[in-house]
Structure I
Amino acid sequence: MEKKTTSSIIDVTNINEKIYDYIKKNISNQHFPSGYKLNIRQLSETLGVSYTPIKDALFRLAGEGLIEITSRTGTYVKNITETDIQEILQIRIILETTVIEEIARKINDKQLQSLNDLYQKSVSIVVNPNDCESYKIFMDYDSRFHISFFEIMGNKRLLHIYQTLNAHMQIVRFRLFNHALGKLPTTDEEHRMILEALYEHNAAKAKQAAANHLTRLKKLCDTIKLDPGNQDARGK
C-alpha cells in the first residue's frame with residue numbers, strides 16, 4: 001500500500017530559503033508572537049517537508065536573534081525587549097544615515113524612479129485603526145523603501161546586516177500598530193523629504209532628513225511601552 005504523504009505548501013525550488021522566509025515572515029508579522037513555541041514536527045506537517053530544512057532555518061533565525069533554542073524546553077520566538085528596540089533603532093540611525101549620505105552622490109535616474117514608485121504606493125495606502133491588512137501593505141512598501149537604500153549602495157554585507165535588522169524592525173512596526181498608532185502621520189512627509197534630497201543629490205540634506213525621520217521614531221518608541229509583556233505566548 002502506498003504511503004500517504006502531506007502535500008507541500010512550499011515550492012520545493014530553493015526549499016531551504018523559502019522555509020526560512022516563511023518562518024521569518026510569520027515571526028515578523030507576529031503570527032508567531034513572542035514566546036511562541038516552534039514545533040518542528042508541526043511545521044513539517046504544515047509545510048509538507050522533512051525536518052532537515054526546518055532545522056536549518058531555525059538555526060539561521062537563532063543566529064539572527066529572532067528565536068532561542070534550548071535543549072530542555074524547545075524552540076521559542078525570542079522576546080524583543082524595550083532595550084533591544086532602542087539598540088536596534090540606534091544601529092539603524094547610524095547605518096541608514098551613512099548609507100543615504102553616500103548614495104545621494106551616485107544615485108541614478110532609474111533608481112530614483114524606483115524609490116519614487118515605492119513612495120507613491122506607500123502614500124496611497126490609507127490605514128484605519130484595527131485595519132491590520134492595509135497596515136501590512138503599507139509596512140511592506142515602507143520596508144522596501146528603506147531597504148532600497150542599501151541595495152543601491154551595492155555592499156552585499158551591509159545589505160545582509162540591514163535585512164537582519166529589518167526583521168526586528170518589522171516586529172516593532174507591528175507593535176506600534178497594536179498600540180493603535182497605525183500609519184504614523186509624519187511618515188509620508190519625512191519620506192518625501194529624503195526623496196527630495198536624493199533627487200537633488202544633496203548628501204548633507206539627505207542625511208539630515210533620514211536622521212530626523214529615524215530620530216523621531218526612536219523618540220516615539222521611548223514614550224510608548226512596546227514590550228509585549230503579558231502577550232508572551234511561552235508555555236501556552
Structure II
Amino acid sequence: MSDERAPDPLTSFISRSLRTEVTEVSEEIVQDTTEAELDRVHFTQDGARRTLIVKRVPPHSSLEVKLLPHLARKTDRVPVVHARGIPPTMVPAWPWLLIEDLLGAPAADDLADVVRAKVAVERAVAADGPALVALGVPRIARRGALAEWPEVIVHGALVRLNAVRTDRGVVLTEWRHASLGCGLTDVVRLARDAGAPARPLAELYANESGRPLTETALAAALELL
C-alpha cells in the first residue's frame with residue numbers, strides 16, 4: 001500500500017482550475033453575509049505565494065456568475081475568471097466564481113479612466129446582445145431622449161468602490177446589477193457617487209462612444225438615478 005497522501009480537495013480544486021501544480025494551500029473567510037461569501041485562497045505556485053478569491057452568491061443574485069466569464073473572455077477590463085460553478089436547482093448550494101484577488105487593489109482615482117474602461121467593455125461585447133440576454137442579462141427600455149443612444153452593456157452599479165487600478169489598467173468589478181440599456185446612466189451614477197459634475201464625464205463618454213451629447217439626454221439619464 002502506498003504511503004503517498006492524496007491532495008486535499010481545496011488543493012485539487014485550485015490545481016485543476018489553474019491547470020498547474022500548487023502547494024501550501026489555505027483559505028480564509030473575508031466576508032460571510034446573506035449577500036455574498038468571499039474566501040481568500042492562499043497557495044504557492046512556481047515558488048511564489050499567490051492568492052485568489054472564491055466568491056459565492058445566492059441563486060437569486062447569480063447574474064454575475066453567469067455573465068463575468070463571458071466578459072472576461074472578451075476584455076481585460078473585468079476580473080480574470082479561473083473557474084465557476086452553478087449547482088443544479090435542487091442542490092442547496094450557492095453559485096460561485098474563482099477570480100483574481102482584487103480586494104486589496106487601490107481604487108481608480110481618475111474618473112476619466114473609469115469611463116474609458118467602461119467604454120472598452122461596451123466595445124468588447126457590442127455584438128453580443130443575444131448571447132448576453134441568453135445569460136440572463138435583462139433589457140432596460142431606452143425611452144425619450146435616451147432612445148437615440150445605442151443599447152450597450154450597463155454596469156448598473158458603477159461607483160468608485162467598484163473600479164480598481166491594476167497593472168493592466170482600470171478593472172470594473174461587481175457586475176451583478178448589469179443590464180442592456182443606455183450606458184450614459186452608468187456615467188452619471190459615477191459622477192454623482194464621486195460628487196463631481198456629470199457633464200464633463202458625460203461629454204467624455206459621448207466622445208468615446210461617437211455620440212453627440214444633448215442637454216435632454218443628460219437630464220434624462222440623471223432622472224433615472
Highest-scoring label, criterion being distance in nm of label points 7 Å out along Cα→Cβ at positions 18 and 50, among I, II: I
Which entry (I, II) yields the derived value 16 for relative contact order in percent (Cα under 8 Å, 6 or more apart): II
Mean count of other Cβ atoms within 10 Å over residues 90-97 - highest-scoring structure of I, II: I
Test item: helix-only ellipticity at 222 nm (-39500 (n - 2.57) for each DSSP H run of 4 or more, over all residues; to 500) calculated as -10000, pick one of I, II: II
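Read-outs throughout are calculated quantities, based only on the coordinates presented, and are distinct from any laboratory measurement. Since the model is a prediction, treat every value here as computed from it, not as a measurement. Cβ atoms are built from the backbone, for glycine too; each structure is taken alone.
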